Structure I
Amino acid sequence: MNFELSDEQQLVRDTVREFAQTRVAPVAAELDRESRFPYELVEEMSELGLMGIPIPEEYGGAGADTVTYALAVEELTRIDSSVAITMAAHTSLGTMPIYLFGTEEQKQEWLPQLASGKALAAFGLTEPNAGSDAGATSTRAQLRDGSWIVNGAKMFITNAGTEITACVTITARTGDDEISNIIVPNGTPGYDISAPMHKLGWRASDTRELSFRDCAVPEGNLLGPRGKGFQQFLEILDAGRIGVAAMGVGLAQGAYDLALAYAQERHQFGRPIADFQAVQFALADMATEIDAGRQLVLRAAWLKDQGRPFALAAAQAKLYTGLLSNRVVNAALQIHGGYGFMDEFAISRLYRDQKILEIGEGTNEVQRMVIAKLLGL
């Protein structure tokens, strides 16, 4: 076993860490308070090559491996989840489906602008009545005179409505017993995007409800073979769980960092609260669990990079880091005491941002179902 990162992986990790600390941290609270999408930071991340990390260079990406991608996601989330999910959702959900399943013509049309970060992409899977049961999608697409006529709605879609969003790939029923994926360009008549949704956390990320009313999309925008959409989105979700698991580690690490610094500064009974064994034990537990979670994430990413089965490892990492981040951020806020309940302290933002990590990309319950199935149960 080799736990050493390559020179390139360390460079990316250190570069993203510096970017997060110097560029994201100073504005994170303001972006959250104003629910303002971080256009300037997305542009800077594009210049750093972060918006297309795993996409090959021939299509405008950085051509990096999954381990590098996971490290970058962790470092961003350590400071701000909204910025991290903007990058992660664009990469793993918006861009990756086109790279994995698109024709060469589709790749040439979409990937250069997406991988470079000049435009964003989204993936429309969840519906008002199809969440954990994603296969119950009711959005329909009928082929008429060379166009797919789409009718339906999607819910909780990330990056769909920004000023620089180019497209959304949606799942739709193209027959009674078949689901397909179709690329819908933004601005297509009949495709309506709601105002930004108000959320408990991730307030600076873009989350919308989408509706399609006789929306005509060219037949050539079908992504991969007709009727293969269900298998495609399962593969997309398997890989996406690595990114969300990395967010769990990053948020936990950020909460630990805040708690440790506060415990060393806050004095009670004449000494820093870090001198008290109760606080020391809480910090010790946090650090131990974070290390364990990070290894689960890197193992899943490594397996994917090796071309080996990784779905079980990804689901385990996602489940564990969701629970881990819950425990850590709760303990970190407890260490802050009453000040942790105030919006002026960053830990309150991390506390709100955490919960979605146990819901998005498959709830904790769905992860357990996936794990049990892959264990042969």
Structure II
Amino acid sequence: MRQVRAVTTIGEVVTLLPAGPSPQASPVVLHRWSVEAGETGTAKYLDPFAPGGEREWPCTRWTSPEREIGFPATELVPSWTAAAPPGAWLEIEIQARTVTGALTKWYVMGRWAETDADIHRTSLPGQGDADGDVAVDTFVAARPFTSYRVRATLYGSGGGVRSLTVMASAVGQARRGGPPGLRAVELDVPRRSQKVHAGHYPQWDGGGDSWCSPASFTMVLDYWGRGPSPADLAWVGPGDPCPAVDHAARDMYDHSYQGTGNWPFGVAYAGRYGLDGFVTRLRSLAELERFIAAGIPVITSQAFRDHELPGAGYSTGGHIMVVTGFTADGDVIANDPAAPDDDGVRRVYPRAAFEHVWLRATSSGGIAHIVHPPGTPLPDSGGNW
């Protein structure tokens, strides 16, 4: 039986703004794919992070039909939930059709497994050509594209894809600056500091000082009553303040990127514990408010200088936190793991400042991770979830 933490209402909830983007909003669309049985065969793979040479794997490959996007897009971000226990791993690839009608090559968007028992999960750098490149978890086009195909290959045995989504977008003008639609509502999301893990397991992204994404996903997993079992955490050293954060860091780590902030790897980690999820772009805080009203916390990605987000007290080239609610004035309540301890994780950030540093193209362009139990009703969408 799932555990869902309560929504704490501390004031008036007003009518939310109508669903859908404004005419000025950046175009974004999220497509969901059903991965069915595909072609079977064998393939060889040389893990660049482990000795031992090439290994031959049985594999099953599924390729989607070509999907029209509806506008000239410039970026694609896939995300998935899957089973890939020891003995299995998953590769996700994307191919796009440019506005000239030409097809790109297939780009590898991630090689993923639940553990490092067989391969080291990784993104794949060095794929750039005249059509585009892969920036860790995002296909960035050199020229706009109008459609794409996605391919999923399962290697080994015992694996399976539960969900696969692809978000297409043309990053540009975001919708922002509107009045608050949701006031004085806060979800009871547990607070987890990344800083209390400083120095822990530096082989994974330098240790806890960099573990904003594992800490954030751990908070949301705990909110939904999910996460690793005590037996799963037995390897973590004694006295650790929250072994689940160390566990998430180990099993979200991208060995090529050398970090724990790979966007779809976070969703895939949450999927190991029965949650559905996806990565998308939201175009305003009004859209984010809809998730909070539905009882769903939102994990966001943003970059800023300390003076741009009053109350943060730090600068970052990229940081993950959890939006948990809104104050009576419409300001953002966030569980920000960049705090010295769990008690300092809850922050209130000015609405306009938060929206600006989150939505601008030089930050993440409104990237949001949505993870929730299967069957949880999602709010009305303008097509981006």
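Overview of results
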| quantity | calculated |
| --- | --- |
| For relative contact order in percent (Cα under 8 Å, 6 or more apart) computed as 16, the structure of I, II it came from | I |
| Test item: volume of the Cα convex hull per residue in Å³, for residues 164-307 alone calculated as 180, pick one of I, II | I |
| Identity of the structure behind 0.60 (criterion: FRET efficiency 1/(1 + (r/R0)^6) of positions 28 and 84 (r between Cβ atoms, R0 = 30 Å, to 0.05), calculated), options I, II | II |
| At a computed 1.2 (distance in nm of label points 7 Å out along Cα→Cβ at positions 156 and 268), which of I, II | II |
| Read-out helix-only ellipticity at 222 nm (-39500 (n - 2.57) for each DSSP H run of 4 or more, over all residues; to 500), computed value -16000, structure in I, II | I |
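Every read-out reported here was derived from the displayed coordinates using simple, explicitly stated rules and does not represent laboratory data. All values derive from a computational prediction rather than experimental measurement. Cβ atoms are built from the backbone, for glycine too; each structure is taken alone.
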